[in-house]
Structure I
Amino acid sequence: MIVKEEFLSKLRRYFHLNLYEVKIWAALLSRGVSTAGELSDIANVPRSRSYDVLESLEKKGFVVMKLGKPIKYLAVAPAEVVERVKKNMKTETEDRIKRLEDMKGTELVGELTNLHTQGIDLIEPADLSGSLRGRHNLYNHLELTIRNAEESVIIMTTAQGLVRKIEGLKQTLEKIKKRGVKIRIAAPLTKENIGSVKDLGDVADIRHTDALARFCIVDNKEIIFMVLDDQDVHPTYDIGIWINTPFFATAMHDLFNIAWLEMKPAGKVLK
């Protein structure tokens, strides 16, 4: 059986299987019904492992073992497998969320909080920084930083970045706005993102700029800036830098204020 590596990689990613599992499963799908030995030969998987792999696939709902000698295995229809995997993933996720919710208020969380609080006094300023790889990680850290804002949030981004941030951070921005946090956003305003601007009009002061930059300043203490143009990089390769530094954050804040005075409010640009 000749199967492209790209196809096997997709199976591993979507169905959370290891390499032997996807090889055996693909082999069984091509046969419909087969023995462990036959599948081992077709998939080029050691016979000593084929029974363990098939047992694992059976538990996950990918195959059915038929009674008789020799023991044969039947492939479950792919559409049914997708539904089973979805159901299992949903159940596992709900269980994990429940465990985390149950952990709130326990001694364990208290001990972790004390450990973190006491440890902060021992951290060197240079250690309060980090590299963020992948847009998903970037936005997770961005949301966390903004959520803890007490006074101000400044965001400067691209036209498409504005759409992404409003979609991903709207609820967080609304919450901190209610706490009195001042929110200012600068980005190129276009016909493509006018809808997003209107969605956040009551939450943030949004202005137009032709400058291309991607950063966020929170409370003049923390700054996150992206080092690549989002038009030229795939989301998984996007890179950002997070720094907890009042000195640099304040300097960037002052420079932003100078530029802010020259920017046109969204209401005047998108009429």
Structure II
Amino acid sequence: MLIVGEKINSSRKNIKNMVEGKNKEFIQELAQKQVEGGAQMLDLNIGTIRNSESEDMKWLVKTVQAAVDVPLCIDSPNHEVIKAGLEVYDWNKGKALINSVTGEKEKLELILPLVKKCKCSVVALTMDERGIPQNSKERFTIADGLIRKLTNEGIPTEDIYIDPLTLPVSANIQNSNTVLETLKRIKDSYPEVKTIIGLSNISYGLPERRLINQNFVILAMACGLDAVILDSTDQKIMALIKATNLLLGKDEFCGQYLKAFREGKL
């Protein structure tokens, strides 16, 4: 299970202020805390900063990589911002993950050259020009098309991360089931392709959000989830993931679970 730290996201007001103010110490401390909590990759998303997003992404990539040794997920709907982040990326820290492409032809054509040139991994969202489908069958159809297009362009299947798009259950009580069903369809048809979700979206608008997130990630893992963008400083959810990984037979000799126990992380 790939753990991607979610906290460096400008939709959080304090992060937006710290990026705009170039508060290096704050950003680096936040990056370090996420890695200490168990993040193996950090997501960088400054999509709410419109006027200087490319330059801010360059600053953010360099600032974070100076503080931690994990790879980064460059997260933006703007291909120019992704390109800017990759231009200053330190490849000694590991392979970058581009977030994201969709089934929209224009967007795919803009992002694909960056994926091929830099040999990145890539997140592909199950949406197209019509928006986000309401059912898992249509989401899988988009995923299937994206996987075929990406592999035809030479992208290895293990570098493709399909995101079935987690939407709040507060908006539609079936949103969780749609994601779980889509995960199953993808893994049944393409076991080598990776899957990823942004976990906290599921609980938006509801009280006790951590409780919902903790239970949903367990269900998603049972349906074949490979990677998750979440709050890695939440020790309880990290412990639940380690226990679930063990119970799914993905922790050889219970090694990771026992290591976490010895380190006092359970």
Structure III
Amino acid sequence: MIRGLYTAATGLDAGMRRMDTISNNLANVGTAGFKREQILFQSLLDREIYRFSDQPPAYLGLLGAGVNFRMGVPDWSAGLPLATNNPLDIALIDAATDGAEQLTFLAVETMQGGQAYTRNGQMLVDGEGYLRTMAGAYVLGHNPMGAPQRLRIANADELAIATDGTLSDANGTQLGRLYLVNPGADARLNRRGDSLWTIDGAVQVAANPNVVQGYLEQANVQTVREMVELIAAMRNYETNAKIIQIQDETLNKAVNEVGRL
């Protein structure tokens, strides 16, 4: 009976985490380049049940010990491109390599001075002429001879961005090139907020980037799908809460009524 309380409690905890994840997906439906979080669960180890009144003990079957919520993994499917006609907006179109899409990220320098990566192509020019993301991070340019450098432009309205990330002014003068990278096959990507990611492992300069100026990649969140999953998660949570209530009422009867006999 007590074991049943613990089993249902694991369902409550997993349900809460599931609703939090879905709510975060829905909250970012309008965030450019956002990748929805997929929800993963795993069963806790089942316990074998025996009836020891028999000799030898009779095997009755398995008793589930509940569920464990595992941190979800990002859904890397591409979002639909949205035309904005803003010369400072870019969409990163992933190219297929060996039947699989090769993810492309834009390297930025965070406000804390570290390096991170983003799929959000919304950019702006600050008062000093530096190219930044909407969250304030400096957009980095590729430097073949050394470390990536901040990009600076004079006139955003006349900026042209080629498919390989090269920046040019109205006269065709090159102003730099966006530092676009592909994570290595064994790299691990970690979400850190503000549309930024950190990469544990090898990264390489994107060999064949496909940058589209005047577009943004929309979040790959389907609102209707997330709402259906949220309703299902709420129903599942309510079911586990009801199970706990029933277990508690049964335990109360066992202690206060059956115990009197």
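What follows is calculated from the coordinates using simple rules that are stated; it is not laboratory data. Computed from a prediction, not measured in an experiment: that's the story for all the values here.
Of note:
- When helix-only ellipticity at 222 nm (-39500 (n - 2.57) for each DSSP H run of 4 or more, over all residues; to 500) is computed across structures I, II, III, the figure -16500 traces back to I.
- Structure responsible for 96, 34, 33, with Cα extents along the principal axes in Å calculated and labels I, II, III on offer: III
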